[in-house]
Structure P
Amino acid sequence: MLPEFEQNAAFIWAIFAIGLVVPALLGVYAGLKARLARRRLARLTEGDLK
């Protein structure tokens, strides 16, 4: 039961896809940056303790 978008369908579905993909990719990017930051912090604090 999808609505009929007629001639604008390609643009509407593209925007819908972008709306799903971009936040997902930003979440992955933020997760990777957080993991790298945690590793760097662990290295820096480990170096101070020795």
Structure Q
Amino acid sequence: MGKAILAAFVTLVIGLLTMSFFTNAAEVGVLVAICVMGAFIIGFNGKK
């Protein structure tokens, strides 16, 4: 589960930095959804 949390955090930070640089952070909801789903995918794949 640690990998999933790390992946979500890194995705969130890099996404926010990129969006604030290019689009003034207008799509934060989309970024959060991607972070959460990425964490679930990594978490469930790690349990196999």
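Computing distance in nm of label points 7 Å out along Cα→Cβ at positions 19 and 35 across structures P, Q gives 3.0 for structure P.
Can you spot which of P, Q the value 24, 9, 5 was calculated from, given it is semi-axes √(5λ) of the Cα gyration tensor in Å? Could you put the intermediate results ahead of the total?
Numbers: P: 46, 7, 4; Q: 24, 9, 5.
Computing semi-axes √(5λ) of the Cα gyration tensor in Å on every structure in P, Q gives 24, 9, 5 only for Q.
Quick one: helix-only ellipticity at 222 nm (-39500 (n - 2.57) for each DSSP H run of 4 or more, over all residues; to 500) came out at -28500 when computed from one of P, Q, so which one is it? The structure behind it is Q.
We did not get these values from a lab; they are worked out from the coordinates using the rules stated. In this text the structure is predicted, and so the values were computed from the model without any measurement. Cβ atoms are built from the backbone, for glycine too; each structure is taken alone.
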